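I've put the structures underneath this note.
Read the figures in this text as sums done on the coordinates, not as results from a lab. Treat the numbers as computed from the prediction; the structure is a model and nothing was measured. Cβ atoms are built from the backbone, for glycine too; each structure is taken alone.
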Structure P
């Protein structure tokens, strides 16, 4: 599976740790930055780059975003069509959202997680399958229909 990853300065260390973990686990990782610790960078840029790739063809991979609170990344990623980003704070939370909502982008809060916790969340998030229950499929379809209506309105 292809994983697109990005982080700002507050998420940089955890992103680097996750990237190594994923590569060592056999995943192909595309790093959208930052490629160095830069206290003046903005989470928006990295979130947009990852979400743009997912938006093009969600079947090709998943995204992982890391910033201080996780919220900024989550907000930006969810602006893109075909992206369902979820901010997760625990492995149990990651399992729940993957089962019910099938998000294709994970946002993590570096200020509230250590590297081991972040890796555990990533592992569970990547390994948990969407359950495809009728009610969950119906709700995702409604999200997709809403995206289509909104996109047509602004095109």
Structure Q
């Protein structure tokens, strides 16, 4: 059964010189299939000219982020493993690698909380240590479409 959720994401990017934060709040939909949780939402922060449909595919030991639209990628986070992928943006395509060092998940009936810590390499250059905090909270308010 599909239900509505609120998705709260805080990304923290740290390199040798700087720390930056990115925050996204979006309304989405959530369903369960084959013991995995699927969360879909529109991310408007990645590209102001084009919406990006984002799907989080969450299991007890891994998460993938699949994006189509303003940015295209399929990033995978699995503790102690390296994953390589392409990241397509309006500025070009980049080769990225992630090595997940921390993967924590807490689940209840009303919410899922994820904390993922990982190293990021873009086009063979180390970009620092990153952390993603994700909170997915049930939101039973119906979505009203505008005509």
Using the calculated result 12, 43, 34, 10, 1 for P(r) over Cα pairs in 10 Å bins from 0, in percent, pick out the matching structure from P, Q.
P
Quick one: distance in nm of label points 7 Å out along Cα→Cβ at positions 16 and 120 came out at 2.4 when computed from one of P, Q, so which one is it?
P
One of P, Q was used to calculate helix-only ellipticity at 222 nm (-39500 (n - 2.57) for each DSSP H run of 4 or more, over all residues; to 500), yielding -16000; that structure is P
Thinking of P, Q, which structure, once Rg and Dmax of the Cα atoms in Å, for residues 24-63 alone is computed, gives back 11.9, 33?
P
Between P, Q, which one scores greatest on FRET efficiency 1/(1 + (r/R0)^6) of positions 40 and 104 (r between Cβ atoms, R0 = 25 Å, to 0.05)?
Q
Taking FRET efficiency 1/(1 + (r/R0)^6) of positions 96 and 136 (r between Cβ atoms, R0 = 25 Å, to 0.05) for each of P, Q, the highest value is that of structure P
One of P, Q was used to compute distance in nm of label points 7 Å out along Cα→Cβ at positions 32 and 128, and the result was 2.3. Which label is that?
P
